[in-house]
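Values in this text are rule-based calculations from the coordinates and carry no lab data. These numbers come from a predicted model, not from an experiment. Cβ atoms are built from the backbone, for glycine too; each structure is taken alone.
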Structure 1
Amino acid sequence: MPGVGPYGLEFARVRLFVANFAKSWQFYRDRLGLEPVRGHGEPPYGEFWWGKNAIIALFDRRRMAEAVGLSTGRRLARSIGGSALIFEVKDVDDVARRLRRHHVRLLRGPTDRPAWGIRTVHLRDPDGYLIEIYSGLRSK
């Protein structure tokens with residue numbers, strides 16, 4: 001499959017961590033005219049699609065930092081950064097094991113996130129950008 005690397009990573013979307021969710025949501029929806037496909041519920045999260053694919057997701061910065069286990073204090077923006085690259089895989093646990101074998105430090109995960117409907121692992125690239133790798137939650 002083109003664009004899928006050795007871990008089976010398939011690019012899913014860019015997620016922007018925003019300080020004022022409502023204002024950002026309105027900007028992308030009303031000013032840029034992007035079509036929302038997942039609404040801005042609790043926690044503040046939503047996706048905009050272009051054609052058949054999600055291209056931008058917005059998420060409350062503090063909630064994302066809490067989910068990953070990073071500081072939510074005075075230096076919140078520095079702690080979490082401004083965006084993340086999101087990749088989907090078939091089996092996030094398998095990918096996490098392979099990453100650890102390659103000495104990649106995981107920030108958190110694999111972690112079930114029932115409210116999100118996914119299982120995630122989080123890590124940073126060498127420049128500090130947050131990366132999320134996920135797969136759908138398995139039925140038990």
Structure 2
Amino acid sequence: MSTSLKIAIKLTGTSKGSLEELIGDLEDFLRQRDLEEWGKDDVRVLRFRKIAGETVKNLSETRDLRYLKALKFPERPEVVANWLLTLCHQATFLLHRQIEALKKKHEQEGGFTENLYKARVNYRNQNSELWK
């Protein structure tokens with residue numbers, strides 16, 4: 001059974017909202033410890049984004065999860081928090097695009113219930129002699 005577009009939009013929105021809460025928590029973590037939050041154009045953030053892109057590309061091409069074991073993860077709290085912030089921002093950006101695409105698909109194709117109704121009406125019209 002497939003998920004309806006309406007439910008998919010809601011669940012994707014919930015995922016995005018959860019990540020946005022995590023972003024707030026990470027920002028609080030940095031602020032409460034007087035650690036620096038790096039801007040999106042900081043060279044360190046740009047490096048994180050490049051590594052994340054390469055990782056996704058590698059995993060999508062090879063499907064080899066051993067690649068993850070070779071990654072070097074940061075140890076300093078400031079670096080870890082900013083690394084996670086970068087990943088969360090990337091994910092929320094992608095989820096936003098996914099929600100917009102789902103809304104457009106719903107607008108163009110209709111929802112599950114609407115399509116069921118159309119199919120039912122089609123069936124009744126094609127088999128009208130049964131309904132007399």
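Can you say which of 1, 2 returns 77, 36, 23 when Cα extents along the principal axes in Å is computed? Only one of 1, 2 returns 77, 36, 23 for Cα extents along the principal axes in Å, namely 2.
Given a computed value of 5.3 for distance in nm of label points 7 Å out along Cα→Cβ at positions 28 and 124, which structure among 1, 2 does it belong to? Attributed to the structure labelled 2. Work out the source of -26000 here, i.e. which of 1, 2 gives that when helix-only ellipticity at 222 nm (-39500 (n - 2.57) for each DSSP H run of 4 or more, over all residues; to 500) is computed. Only one of 1, 2 returns -26000 for helix-only ellipticity at 222 nm (-39500 (n - 2.57) for each DSSP H run of 4 or more, over all residues; to 500), namely 2.
For distance in nm of label points 7 Å out along Cα→Cβ at positions 20 and 100, which of 1, 2 scores largest?
Working: 1: 4.3; 2: 1.5.
Once distance in nm of label points 7 Å out along Cα→Cβ at positions 20 and 100 is worked out for each structure, 1 has the highest.
Of the structures labelled 1, 2, one was used to calculate relative contact order in percent (Cα under 8 Å, 6 or more apart), giving 42. Name it. Working through the options, I get structure 2.
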